[in-house]
Structures are given as structure tokens and as C-alpha cells.
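Listed after this line are the structures, all set down as C-alpha cells.
Here, each number is a calculation from the coordinates, and none is a lab measurement. Fair warning: this is a prediction, and the values are worked out from it, not measured in the lab. Cβ atoms are built from the backbone, for glycine too; each structure is taken alone.
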Structure 1
Amino acid sequence: MQHGSTQLYPLTFEPYYKNYIWGGRSLEKLGKRLPEGPVAESWEISSHDDGMSIVAEGPLAGKSLKDLVGDYSLSLLGSLCQERYAECFPLLFKLIDANDWLSVQVHPQDDYARIHENDLGKTEMWYIVDAQPGAQIYYGLTHRVTREELRKAIEDKTLENLLRSVPVKAGDLFYIPAGTIHAAGKGILIMEVQQSSNVTYRLYDYDRKNPDGSTRPLHIQKALDVIDYAHVTRNGDVEGLVYEKNGLKVQVMIADPHFCAELVELDESAELLADGRSFMAYTFLSGQAEISWKVGKKTLSAGQSVLIPASLGEYSLMGRAKALRAYIGDIQKDIIAPLEQAGYSLEEMAAHIGGFEKAC
């Protein structure tokens with residue numbers, strides 16, 4: 001449906017905070033005004049019922065993202081997004097404070113999640129915003145195993161011996177397709193882009209307790225069902241490929257069938273276009289930028305996110321900033337064409353961009 005007389009504009013939202021037991025206070029480094037106690041996640045842009053985004057300012061302040069999708073579907077989402085996902089905002093943007101280890105976990109693919117959880121699957125990516133010296137994550141296994149070998153390791157409490165430990169530092173980016181065993185380690189601040197899903201299957205949680213003394217549930221059977229056993233030793237870190245266009249330095253990182261993601265650097269000014277095909281979501285990682293469009297402007301700093309409606313038309317960015325940008329893309333038009341023009345081959349794209357081979 002298309003109705004409502006208010007013209008869409010770049011949208012910012014109230015953060016939706018989650019207080020999981022492994023959280024801390026590090027989101028304050030990004031200017032977040034946190035509630036008391038540990039804060040594990042800030043859901044920046046979300047239309048999921050487990051953490052709905054509410055517009056923070058402007059004529060649409062107080063409206064939920066789900067309401068906006070219902071009222072402005074095509075204008076907000078874009079033709080390409082609506083064609084694939086109908087009246088649904090398909091992504092979820094988070095900032096994560098891993099003050100302690102997250103559980104060893106895996107997320108399901110779309111078909112399994114639809115049948116068993118009435119939800120989407122969960123392919124995601126992590127950008128490491130900050131990391132303490134020596135910080136690491138678990139990503140996949142040290143070697144291939146069968147389902148039964150993995151089950152036995154879980155039962156024997158030797159799973160950690162199989163996990164591949166990867167050191168991380170600020171600026172690293174990891175592609176985590178559904179079916180990948182993973183866990184974020186202690187002392188890491190993460191920007192995450194994922195499918196709009198809240199389905200996580202835990203394999204191991206270090207035998208720790210909730211504040212009330214209870215243990216968090218594991219989901220062994222479902223986890224064993226969805227693990228991608230053929231690729232448990234894959235390497236998930238992504239280097240990306242760089243080109244420059246319209247005043248932006250663009251580092252293409254993810255071209256998965258579910259979303260495209262790029263690191264963009266603004267050095268002075270950039271003239272951009274929301275052409276009606278997809279929304280654009282920016283999360284600013286450093287610096288400050290002013291967004292200007294036909295009838296307004298606003299300034300955004302590190303730790304803030306903004307949703308550019310697909311129908312916004314021409315807009316500009318001014319300042320010095322680095323941001324992560326994500327959208328629903330046409331792989332040929334949005335990824336391959338500009339990179340070929342910059343001199344890259346398809347083989348280089350497959351080697352350096354997460355999800356590229358799946359998307360093609």
C-alpha cells in the first residue's frame with residue numbers, strides 16, 4: 001500500500017537495547033546513552049518484533065519501522081527490495097558489545113527457519129569497530145567432522161578443542177553465512193548487518209549461569225541440523241575491493257543474495273542518488289557527515305545510523321567520515337559493473353567479496 005501525505009526523508013531511530021548477560025558498557029564509546037546495567041546490543045534499524053525501531057525525529061517521529069513499511073512500502077523499500085521481500089524490511093542493523101564471550105552458535109538457512117521458527121534465516125556480517133589487544137573470535141572448525149563426531153564432542157564437552165580461533169583487530173570484517181559455527185570473543189565492539197531474524201541455535205555456553213542461577217538453553221538438535229558441514233573450515237575474513245565514484249571511496253565487502261554491504265569513506269563531499277530500487281542504510285563508524293536532500297539536512301556522527309528511503313532521489317554527504325552502507329542489490333549493476341570499470345576481474349571479485357559466488 002502507498003498512503004500517507006508526509007514525504008519520506010532520511011530516517012533515524014531510537015536505539016533498542018538488549019541486556020544479554022555477556023554485555024557491558026562499551027557502547028558508550030560510540031556516544032550511546034545507555035540504561036543502567038550491562039548492555040549487549042543496540043538494535044539500530046529493525047522491523048523485527050523482538051526489537052522494533054521507532055522513528056526518533058521529524059514528522060514521522062513515534063512511528064514504527066513496520067508501520068512505515070505498511071504506509072510507504074514501495075517508496076521506502078524500493079522496487080528491487082519489494083520484488084524479493086514484498087512488504088517486509090529484510091535486514092537488521094546492530095551494534096554489539098561483547099564484554100564477554102558470546103555462546104558458540106549457528107544460524108539456520110531460510111527454508112529451515114521458515115518451517116521450524118516462522119522466521120527468516122540469518123546470514124550476517126561483522127565489522128570489528130574496536131577490539132582489545134589479544135581479542136579473538138571463533139569461526140568454524142579446525143578440520144572437517146561428521147555430524148556424529150560433532151555431537152560427541154558436544155556431549156563430551158570437548159567442542160572448544162575443535163573451534164578455530166581467529167585473532168581480530170579494529171577494521172576487520174567477517175562474512176558469516178547461515179550454517180557457520182561462530183562466537184564473538186571478549187573485548188570486541190561489532191557492527192553487524194544481518195537478515196531480519198532473531199533465530200540463534202546455541203551449541204555451547206561455557207556452562208555459565210544467568211543472574212537467577214539458571215542456565216541458558218542449548219539447541220543441539222537444531223544446530224546439528226543446520227550446520228554447513230561441507231564448509232566448516234572456510235575462512236570468513238573479507239578484504240573487499242575498492243573503487244571511487246561520486247566523491248566516495250567505496251570498498252565492496254559483501255555481495256550475498258540477501259544483501260550487499262560496503263565500507264564507504266567520505267573525504268569532503270559526495271553527490272548520491274536513491275534511484276527507487278532499494279533503501280540505503282548507513283551506520284557511521286568514525287567522523288561526522290551532513291546529509292542534505294531537497295527539503296532538509298541533518299548531521300550524523302560515529303555510532304549513528306540512518307535509513308535513506310529508496311525514493312529520496314538526489315542527496316549529498318559533506319564532511320569527513322567512514323560508514324558501513326548496506327542495501328538490496330542487483331549484483332550485475334551494483335557490484336560487477338563498477339568493479340569491472342575499475343579494472344577488476346570476476347575471479348578477483350569471487351576471491352575478495354563475501355557471498356559473491358552465491359549471489360552469482
Structure 2
Amino acid sequence: MIGFDLLRPELLAFLPLGPLLLAAGLWGVARRKREIGLLVSSRQLERFLPDLSFARATARVVLVAGAALWLGVSAAGPVRGYTQREVARRGIDLVLCVDTSRSMLAQDVRPSRLERAKREIRGLVDGLRGDRVALLAFSGDVREVAPLTHDRHTLSSLLDYVTTDDNQLGGTDLAAALERALALFDGRTGAHEAIVLLTDGEDLSGRGKEVATEAARRGIRVYVVGVGTTAGGKIPVIGRDGREAFLRGPDGTEVVTRLEAESLTELARATGGEFLSTEESATPLEELMRQRISRLEGRDLTASTRRVPHDRYQWTLVLALLCMFTELALFERRGGWRNR
């Protein structure tokens with residue numbers, strides 16, 4: 001629209017309703033005129049139906065179509081002018097570290113440990129508002145999937161690309177993940193920062209608790225979501241024949257990977273954090289966020305201005321109402337309006 005922006009342009013799809021009503025109404029008037037013409041000749045029409053006015057009938061059709069058209073424009077939200085308002089976001093910085101080692105392919109939780117971890121992250125991200133979130137994927141190495149950001153939709157979509165295929169080193173190095181997470185914070189204070197590990201806990205380097213102590217020294221708490229079961233599960237692999245099999249150890253027996261709940265609990269408690277597993281809760285990450293992480297002291301993370309549009313729907317709504325009331329008052333027969 002010339003000189004206007006639209007708040008809800010998708011609702012312009014209702015605009016064709018006006019022309020459709022106009023076409024249907026004009027067709028109805030023309031049909032009625034033909035049917036009357038079969039009964040009364042045009043020369044005798046003034047004599048037998050002196051008050052009939054097809055012009056007024058046509059005008060009513062035009063008014064109805066005009067009302068529908070202006071209502072459609074009102075619904076689309078015509079905007080003229082903006083106001084600049086200051087917006088301050090307050091929240092915490094949260095780094096999510098998801099384990100992508102091969103043991104996360106175990107299916108002791110459905111559909112697999114890794115997919116369950118990703119589902120937990122999506123559930124958390126969808127509910128965030130002012131917080132900034134970063135995402136790391138780790139195994140024997142660490143990969144930065146997303147830096148600290150407010151962009152929840154992009155972060156959620158990037159989860160689709162978190163797989164075990166990108167691992168450069170096998171195993172699980174919790175220490176490397178924690179070190180990379182600590183490097184993402186600005187170092188001012190840990191009161192507004194937290195780290196969440198989503199892992200089955202098979203820390204092959206054994207340095208996880210050591211780095212957790214450094215996090216505690218900086219006042220940063222580490223929360224751990226244990227993904228898996230203590231009973232364990234086998235790791236599916238694709239065999240040489242193309243069929244699915246299970247990973248076998250050097251001795252030829254099938255490997256069973258178990259959730260290392262005890263070591264993960266110690267790591268979390270060393271920082272003042274908490275451990276919760278998928279065995280204990282249906283949504284452990286959301287529960288930790290709700291009961292623990294959200295209680296951390298927030299801070300002003302960004303200060304910016306936001307353009308607030310001036311919705312001028314009232315202008316076109318007045319035109320629609322004017323068309324509606326005029327149509328209701330207009331009488332088809334000569335002699336004036338309905339109240340006469």
C-alpha cells in the first residue's frame with residue numbers, strides 16, 4: 001500500500017472477498033432484472049413497479065463489497081509512522097554442551113541418547129526469553145555450534161546438524177567441553193552464568209572434575225543432565241554387510257555403555273550445581289532450568305531501541321463501518337431510505 005506498511009500482510013489474502021461479493025451481487029441484480037423482464041415489459045415497468053430502482057440495488061451491492069474490502073485492509077494492520085522505544089534485556093548467559101560421542105547412539109532411552117538430549121535442548125530453548133544461550137558439541141574434541149545468542153530459532157534449527165559424524169576424536173572429554181564453555185564467558189562474574197552438560201558421563205580423560213573446580217572458583221555453576229540409564233545399552237553400528245549390528249570390544253563381546261551417574265553428580269556438586277538424569281525426570285533439563293538455573297541473578301545483557309509501529313486500522317475500519325451503515329439505511333425502492 002502506497003505510504004503504508006502492513007503489520008499482518010498475510011491477512012491480505014481476505015481482500016479478494018470484496019470483489020467476489022461485488023461480482024456475486026451484480027450477477028444477482030442482473031438475474032433479477034431479467035426475471036422481472038419476463039413478466040413485465042420494459043415499457044410497462046414504470047407503471048406496474050413505479051418504486052423499483054435497480055440503481056439502488058446496485059449501490060447496495062457496491063457498499064457491501066466496499067465494506068468487506070476495507071475490513072480486509074483493517075485486518076492487515078496498515079501502519080503509518082513508528083515510535084522508538086528503549087528495550088533492555090535481562091537474563092543469564094547459559095552454555096549448553098551436548099555429548100556427541102559414539103556412546104550417545106545407545107538406545108536405552110528412545111529414540112537414542114543423542115536425540116533425547118537434542119529434544120531436551122529444544123524444549124528449553126523454546127521457553128527462553130531474555131537469556132543468551134550458546135551451544136557446544138563435544139566428544140574427544142569440542143565444536144562451537146552457536147555462540148552466545150538471543151536467536152532461539154536459529155539455535156534450535158542448528159541442532160539438526162549436531163551428529164556423531166563430525167567428531168574428529170573419539171571418546172568423551174568433559175574437561176575440554178568445560179574449558180571451551182568457560183572461555184565463552186566475559187569473566188566479570190559467575191553470578192549470571194551457568195554451564196549445562198548433557199552427557200552419559202563416560203569421561204575418558206578423567207579431568208572433568210579438575211576443570212569443574214576452576215569453574216567453581218570463578219563462581220560458575222555446572223548443571224548436568226545424565227542421558228541414559230544405569231542398566232546401559234548397546235551401541236548400534238553399520239556392519240560391513242550394510243546391516244545394523246552392535247559395537248564389539250577387543251574381546252569380541254558387545255559393548256554395553258552405562259550412565260555414569262555417580263561421577264557426574266560429584267562434578268555438578270563441586271560447582272554448586274546439580275545432577276538430574278532422564279531416569280529421574282521426563283524433562284530433566286527443563287526441570288533444572290525451572291527450579292535451579294532460572295533463580296540465578298540476571299543482569300542487563302543488551303540495551304537497544306525497538307521500533308513500535310502505529311497501527312492505523314481505525315482509519316479503514318471507519319470506512320468499512322460507513323459502507324455498512326449506509327447499505328443498511330439505503331432502501332432499494334425509490335422514495336428514500338429505510339426509515340421513510
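Cα extents along the principal axes in Å was computed and gave 62, 49, 42; which structure, 1, 2, did it come from? The value was obtained from structure 1. Using distance in nm of label points 7 Å out along Cα→Cβ at positions 84 and 228 as the calculated read-out, with 1.6 as its value, let me know the right label among 1, 2. Derived from 1, not from the others. Looking across 1, 2, the calculation of distance in nm of label points 7 Å out along Cα→Cβ at positions 76 and 164 that yields 3.9 traces back to 1. If relative contact order in percent (Cα under 8 Å, 6 or more apart) computes to 24, which of 1, 2 did it come from? Answer by label: 2.
Suppose you compute helix-only ellipticity at 222 nm (-39500 (n - 2.57) for each DSSP H run of 4 or more, over all residues; to 500) for every structure in 1, 2: which one lands on -12000? That value comes from structure 2.
Taking distance in nm of label points 7 Å out along Cα→Cβ at positions 148 and 308 as the quantity of interest, name the structure among 1, 2 where it is greatest. The structure with the largest value is 1. Structures 1, 2 were shown, and distance in nm of label points 7 Å out along Cα→Cβ at positions 20 and 68 at 2.5 was computed from 1.
Out of 1, 2, choose the structure whose coordinates give distance in nm of label points 7 Å out along Cα→Cβ at positions 260 and 276 equal to 2.3 when calculated. Structure 2 accounts for this read-out.
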